[in-house]
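Asks: Several structures are given next for inspection.
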Structure I
Amino acid sequence: MPRDALISHGEVTVTQEPAATLPDGRRITRWTFGSPEGVTVEVLSLGARLQAVHAPDRDGRRCNVVLGCEDVEDLLGEAAYFGATVGRYANRIAGGVLPVDGTRHRLAVQDGGHTLHGGPDGFATRLWDGVAVREGRRAGVRLRLHSPDGDQGFPGALTAEVMYLLDPAGDLFIVYRAAADAPTVVNLTNHAYFNLAGEGSGTVLDHLIRVEAGGYLPVDGELIPLGPVAPVAGTPFDLRESRTIADRVADGHPQVRRAGQGFDHTWVLTGRGFRKAAVLSHPDSGRRVECFTMEPGLQVYTGNLFDGSLTGRSGRAYPAYAGIALETQHFPDSPNRSEYPSTVLRPGEEYGSMTVYRFLSE
């Protein structure tokens, strides 16, 4: 189908086109923005989803480095979180119990009786309203969603917004905002899986990862945090210097085994304010992505449980470790943990957060 050019600003051009149709007849829209020689991004209105990032290697060869599926049935099912904006609360709330100001709200549950990424019908499966935007040298798309009071059990009506903005240098800004008419909780993140060798090219076991964190949150058998922050020193969770993913996930540490022989944990990031959280690199191609955030935590999931049942846009199946997620966010189960940073949003306040993925080659 032909694309309609919406914005051409500097080196970043934004186009829009129909992408697919939902079972109820509603149309999914795709926005594509970037530059011919640099980074190009694709975003879908379904789940406000980062569908693809085409990035050059050290020789200028571009390929898509984000996992994703074309089939709508997959995007509404097993691949629902791939690249999506997840909420109203990213990660897990234990037992689906949400206390707010002394009232216990019962949330919709899945994932063994817990609420994961906002519930079984969370933001990842919703159709967001989008419009092309630009801010200075950056251009992209702004998407909005209204979540009514009681949605998946969460109190208060919430209006959520996410902007994807790309600058000519290859920095992808993801800016979140939200407001509510009653006290509630908000914890939004992007759930993209990266493979810097190229989507569908195999595993990320040969990638190097560094995380700016001296502590992490150990979990129980259902991946709910046990409570206190544990030091990374002397464990496979010590990523303060770049390490090969294969070396880390092969470790026999009980926490690595508990997550399915890999990572599915929150790192407690060093420092406050907007700062670098992690660096992921692929030595063979020279591609690197640097992650910056203002959030207190980074959930790292190494795709341990992928089993080849999903086929990506490349036409190839995704095996275990086909991609790695770097999810900037507040801590899992924070509403039930007074010692964790609060995620409560009250009327008159604005939730705001920003993550930047910087795509480089070396």
Structure II
Amino acid sequence: MSAERTSKVTVALDVMSGDESPRSRIRAAVRALDKYPSLNLILVGDQPLVEAFLSDIKSYDSSRFSIQHTETTVCMDEKPSQAIRSKKASSMWCSLQLVAEGKASACVSAGNTGALMAMGCFVLKTFPGIARPAISVTIPTREGGALLMDVGANVDCSPEHLYQLAVMGSQQVVSVKGVKKPRVALLNIGTEEQKGNEQVRKTHVLMLEKQLQHQEMDYIGFIEANDLFVGRADVVICDGFVGNVALKTGEGAISMIQDGLKEAFKASFWGRLLYLLVLRQLQSFRRRVDPVLNNGASLLGLNGTVIKSHGGADEKGFYKAICQAVRESETKVPSNLASRLEDVLV
């Protein structure tokens, strides 16, 4: 069973950052309020602009909204070090600060990933024993989904860092999905022990050694990229460079398949007729694999719930990221991670 759910959740939304208009972020916020009766939201950004966009929405519960005014926004191409020095009045920084102060249980931002990670480390700090936070995403599999991490936060990882990812990832699956002993695998170019670079081979040895002291994790060894979506593992570990390439390759392949199916069905009268017959099955398939409908990456290792949305996520995508923040808040992922990591890593 997952952790006990709380009666009230407050999420801070950085509505200014990212490639999309704040309008789509605000519409997503209203949609999230309809889904979660216990949810309150803090919209962080330019108050006059936020109020103007809210005025365009016909019906919403204003008592569950508050606005935190900020003067600046972190640009998508801004260097993390520059953002920390000069953007402490930004919507991104303020959203994180609300979590640090306990005024929000989670925050969501579609902004600059590097800046969000750096600010998160500065404002929220990392757990004892965790050198670097990581970005985890859930990828679709035949058995429902698997956690892939890291997907961009740390492009170079030592074996110790990869082991920390394995511990954090397994504990997230325990907390959110209720899996008692998650299967953890290392992404590699083969399943034989001699395959892979030195980093992966050394991590494999370390994981085998640590397996004995970490009973809640079932380390199953190497997994190849063509098995990512099969469902052999609950958690797949790799460095951020490999993970980001794997994730975006999968997203591109899914997009190509969807476009190919559309063209095939439009090609003839019989194709269009067949489309009507299998429409429900196609919609179910799309819900499982569409990156937009599975938007929301967790920044694990921080003393607080931080969800990174795709920068170009539309209203539907940002709504999904808010839902992810609510789920992790309700299942108390950071506190569960902290209590378990203290026994394993410190």
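Where a number appears in this text, it was derived from the coordinates with a stated rule and is not lab data. All figures in this text were calculated on a predicted structure; none of them were measured in a lab. Cβ atoms are built from the backbone, for glycine too; each structure is taken alone.
Asks: Can you say which of I, II returns 18 when relative contact order in percent (Cα under 8 Å, 6 or more apart) is computed? Before the final figure, lay out the partial values.
Replies: On the way: I: 18; II: 24.
Comparing all candidates, it corresponds to I.
Asks: Also, I was wondering about something else. When Rg and Dmax of the Cα atoms in Å is computed for each of I, II, which one produces 19.2, 58?
Replies: Working: I: 19.2, 58; II: 20.6, 65.
For Rg and Dmax of the Cα atoms in Å, the value 19.2, 58 is produced by structure I.
Asks: Comparing I, II, where is distance in nm of label points 7 Å out along Cα→Cβ at positions 94 and 254 highest? Present the calculation step by step, with values, prior to reporting the outcome.
Replies: Values: I: 1.6; II: 3.3.
Between I, II, the highest calculated value is found for II.
Asks: Match the computed value 0.70 of FRET efficiency 1/(1 + (r/R0)^6) of positions 54 and 102 (r between Cβ atoms, R0 = 30 Å, to 0.05) to one of the structures I, II, and report its label.
Replies: Details: I: 0.05; II: 0.70.
Considering all the candidates, the number was obtained from II.
Asks: Rank structures I, II by mean count of other Cβ atoms within 10 Å over residues 198-205 and report only the one at the top, that is, the highest.
Replies: Values: I: 19.9; II: 17.1.
Largest value of mean count of other Cβ atoms within 10 Å over residues 198-205: I.
Asks: While we're on this one: Here helix-only ellipticity at 222 nm (-39500 (n - 2.57) for each DSSP H run of 4 or more, over all residues; to 500) has been calculated and equals -500, so which of I, II was it run on? Don't skip to the end; give the middle numbers.
Replies: Values: I: -500; II: -15000.
The read-out comes from structure I.
Asks: Give the label, chosen from I, II, of the structure having the highest value of FRET efficiency 1/(1 + (r/R0)^6) of positions 142 and 238 (r between Cβ atoms, R0 = 30 Å, to 0.05).
Replies: Values: I: 0.20; II: 0.90.
Largest calculated value belongs to II.
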